[in-house]
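Undergrad: Following this line, the structures themselves.
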Structure 1
Amino acid sequence: MCGIAGYVGHDICCEPDVAADAMARAILYRGRDSQGKWSDGKRVNLVHSRLSIIDLDTGGQPMKDSSGQYVIVFSGEIYNYQELRAEYERGGAHFITRSDTEVILEGYKRKGWRVCDDLNGMFAFAIWDGYRRELFLARDRLGKKPLFWTKKDGRFYFSSTLDAFRNLPGHSQELCKASVALYGLIGGFLGDGTIYKNASAIPPGCWAVVTEDGWTPHIQRYWRMNFAKDTQGSLTDRLQQYADILADAVRIRLRSDVPLALTFSGGVDSGTIAAICARHLKMPLSCYTIDYHTEEDPSEETVNAKKAAKHLGLEWNYVHFDYHLDLLPELKEAYRFYDQPCQQIALVYSRRLYESIKPFATVVLSGNGADELFTGYVGDERIRQKGMLLNLSRWMRPALKHTAVSPYLRMPLPGAYASALLTKARTICASADVIDKVSQTLDRFSKEAAECGVVSALDFKMYLSLTASTVDSNYRLPDISGLQGQVEVRSPYLDYRVVDFASRLPDKYKIGRLFSANYNKFLPKCYYEKFMSKEVVWSAKKGMGWNLRWDRSIANNQKFREAFGRSYDMVESSGIHAGHFRDAWQRYVDGVLKNQSTAAYANEMMNGFMLGAWLERV
């Protein structure tokens, strides 16, 4: 895993190494096994903090190649490093370590930026190319590992965390109100956006080169999602393809020089991974479930997880979390290393879970991402229903040509979403300049979705989830909270090959029946039937922590009410109108008290709360 940071510029030897020291302190939480620095004394400083996973003895960083002209700092894991090492050796490469870090370095020497196409993993890295006197940076396809940059006084700075820029001399922490507004509405940052005005992200699936000519990054994309449907093949064919891809994604994620474990709900996603490990790969993992389970308030999920683990022959461990007593008091500490807002209040109990696992394992496999890829959430079937109605309406367009409905039939899905979001943004932003920035960001987002071939409602749901709305739960929470607990979280479903398979999969293989949410995630459930009883496979979705019902506390507990009110006050103080979030919160509370669905208000209510809690932390 690890943390990286550094900077390039002219005459860096003329000043004390204050900036590098400050950046090293900021990334220390990401890897506490060892720290390293390297500088050429003229143009570049590189900093690294290490959580040791692969090649514990010789895998330290910053790492030089044999010529001394290439130096790398790297965060993440390259899961196919063994295959790449063999390939590069056949091409004449000589390795002096057993690390995946050196594999990246040798690949870059031979292929330049095209090494990114070779890499299967989660990664952010920077390579100083001494021959060209330039810095090369790259980020994994989905953006699972963070990589930020800023410029100050003619220098280019980069880091795994925005907090590394906080103590740079003269650096401004001014918030970007357009980013704040968009975060409040969708719970994520789009493209290269961050919470700060003068800091940016290297976008997922991109590389960048920084040269002496102004030390400004020239960013290029090397990968994007592809929603062109693969219409060939039966259900049997698809199941075999899925089984082969997922099994290999799990297999290469079991490569580790430290012990492994699995977070386990007993449901389809983590259950399938557990079954592949135990039955197919003959490498059973210890399972960990976190929940609230007492005699007075038993958790059906905890009972089912224990049964599923026993059925698969796995060691099962239960971690108790009392959301009544611990959720609010532990929020501040759990939020401490988050350099931007995170919509997931689950980060509190996730920290507890990872800290409980750490004494026994340093690598943790997770079922993250499956719901987003295969439409596993309740309500996804309704999205497909609406999409089918929209397709049906196309046959009616000639008759509707002169009606008010016509513009909406012509509007592409990303465009319709962007338009609706812009309307909401106007209710929480007073500044025309901010609204204009929001509009420009949404236009770019819509164009990028179109370039990926998004055509259906379910396509767009998957695209939106993986690029914005579930980035916090699938990437940032496992990254930051995992490293806070000093464990590395790996997600086989977020292997780019699984993502590509899912994006090209026709909708009928994702949702088997239009009027039953139990048949969402249809193909993965068909596969899970090989390992588990039909009753378990096709039961209603719950997910890990299902019984952590903080909605009861939000509605009934005065401390929660005070905390939400305080958070919305902080949002208001940042220059964003909080009435939209207060209204969602009140509707959510009313729904809980009346035992009605709160799904329509939950995300926006929580986005505003966690945004305010983060602003309070800052």
Structure 2
Amino acid sequence: MPFSELSGFIELLERNGELSRIKTFTDPVLEITEITDRITKNNGKALLFENTGTQFPVLINAYGSDRRMAMALGKKNLDSVSPEIVSLFEKFTDTAQHGLKLSSIMELTRLAKIIPSRTRRKGSCQQIIHSDPDLSLLPVLKCWPHDGGKFITLPVVHTVHPVTGKTNAGMYRMQVFDRNTTGMHWQRHKTGAAHFEAWKSFGRKMPVTVTLGGDPVYAYCASAPLPENIDEYLLAGFLRKQKVNLVKCITNDLYIPSDTDIVLEGYVDPAEDPVREGPFGDHTGFYSLADLYPRFHVTCITHSKDAVYPATIVGIPPQEDAWLTKATEKIFLAPVKLALQPEIIDFHMPDTGVAHNLVIVRIAKTYPGQGKKVISSLFGAGQMMFTKYLIVTSGETDIRNYGSLTRHLLQHTNMKTDLSFISGPLDVLDHSSDIFSFGGKLGIDGTEKSGEELKIRSDEYKNASKNESKPDNITKAISESGGFVNFPEGDLDSAIVGLDIVCNPGIIEKTKEIFRASKPDYLKLIIAVDHTVDIHDLYMVLWQILGNTDPVRDIDFISDNTIFIDGTIKAFRTGGFPRKWPNVVCSSESTIREIDRKWEALGLGPLINSPSLKYRRLVRGDSDEVLS
């Protein structure tokens, strides 16, 4: 069902036992983040901070469970969305092939009811108008100790193309600089940046309006991977089964949903020099380092009488954005199948891959080479172009059961023939590549092989002996060289080694030689991480590997069927690194102590220890970047 402003959604959350109200004063600077991080990582409720030092309460973690995510989109569960999309596609496909039928006419009528409409009346979001805008009115969060300042973290940024008139509602973080200016972090691949370049070519100021709150479906649609020029509010209308009513802004000509909570109207002047924005503790679990972005000038602030300020935090996964990603998996499965790859049965973006570092796809395989065909297609499809590691499987493998998935991959993947290395565009937040937003990628064909595919495999890979070298000999040799090793769950197909590359810069090559000398044909995968990483915590290991590697640069063959992945910090390698290397995101010790002290007063139950205590050993120094 549609919600009017955030208050309607808050009422629903509370009725269903999905909300905790916090009446104790909580500082938006660092404290709200530390509390939320503890709650989110322990599958807790949405949080409403009612005492923030401003007139606005803060709602956070509103999307942080499967149930709340479904509630936010007006669904009992998200599994119902994909069949609705399939049905819609099928009806219009049938119309194109066989002419307009009565059922199609009815579908068109229903579709007309979800197309956004414009009204000349003011919306509830314009009940209170501040013509002399001051952003200090808002409880904007400073999330992490080395952030460049306070950041608006859940904005819906509205722009329009100056020639085509096509509108866009995107989500780009905004660093507050002063009472009426912020940064505008639209990255080079985003539609907002494309609109900015178009306005720049005309030499005109670009109108921009930012909305906060309203129906929670708005924020999801702004973050969803829609094709360019598809109206986000059409998707919102489809999901909530009711059109979005748009009203004109006070100081520019953009249109926004009438029922949002808070509105920041303004402009970006392309003639101005870009400004330093960041650093920011990002969803990758690392700081995104400072860079140059446009400045947004706020000309007017409006809000409803009972407005609530929405926020989210990002950092070491999992965070609230993990559930937004899960929703995208379910909602966009049907369009991916229908528009790109009909053989796709399921796809999954694990938390550890932070949406773009790892995508796992399961297909219905019917011919040899089909896995590689899917890899080639998806690496060039929309926002999938940012994917760094892409795995394709087949059969009945549960791609969300990582144990069985790993066993399936090790059984059906030949490292010599089933890996496809390429280079291409990366997300601008990827810190591991030598070149900004461009680097290596790896496609893994882990499908069950048949027919001609089997003919290219050598018997030596199928019949590798497991007795050529004992694991304890490898363990002893690595220990003597200053490292340590884990063979997960006694499975001799893989090994994880922890190495101190600062004290021993040559230990990576030394470790490779140890494995080469042992001729470990029974090992398909050897992973190296820094000695500060818990090599028995597979979640931590995978997150570090996915974030810290360029597949083309960091994967080496120990033998024809054994690969070595170097997931250590590259800032410490011989010769250094051509770019700055970001630090891991954690709360400060003082913030952790302060929240421990006031925990009982928060009314959130027994003390939950800070997740940062687990990850602080990964932090190098007291800065947003690792200093080599």
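Every number in this text was worked out from the coordinates using simple rules, so none of it is lab data. Everything quoted here is computed from the prediction, not taken from an experiment. Cβ atoms are built from the backbone, for glycine too; each structure is taken alone.
Undergrad: Given a value of 24, 43, 27, 5 for P(r) over Cα pairs in 10 Å bins from 0, in percent, for residues 186-225 alone, calculated from one of 1, 2, which structure does it belong to? Write out the running numbers ahead of the final one.
TA: Working: 1: 26, 47, 25, 3; 2: 24, 43, 27, 5.
The read-out was computed on structure 2.
Undergrad: Give the label, chosen from 1, 2, of the structure having the highest value of distance in nm of label points 7 Å out along Cα→Cβ at positions 42 and 74.
TA: On the way: 1: 2.6; 2: 3.5.
Comparing 1, 2, the top value of distance in nm of label points 7 Å out along Cα→Cβ at positions 42 and 74 belongs to 2.
Undergrad: Another question, then. Which structure, out of 1, 2, was percent of Cα pairs over 33 Å apart derived from, given a value of 46?
TA: 1
Undergrad: Let me ask something else. For helix-only ellipticity at 222 nm (-39500 (n - 2.57) for each DSSP H run of 4 or more, over all residues; to 500), the calculated result is -13000, so let me know which of 1, 2 that is. Can you show the working numbers first?
TA: Details: 1: -13000; 2: -8500.
The structure behind it is 1.
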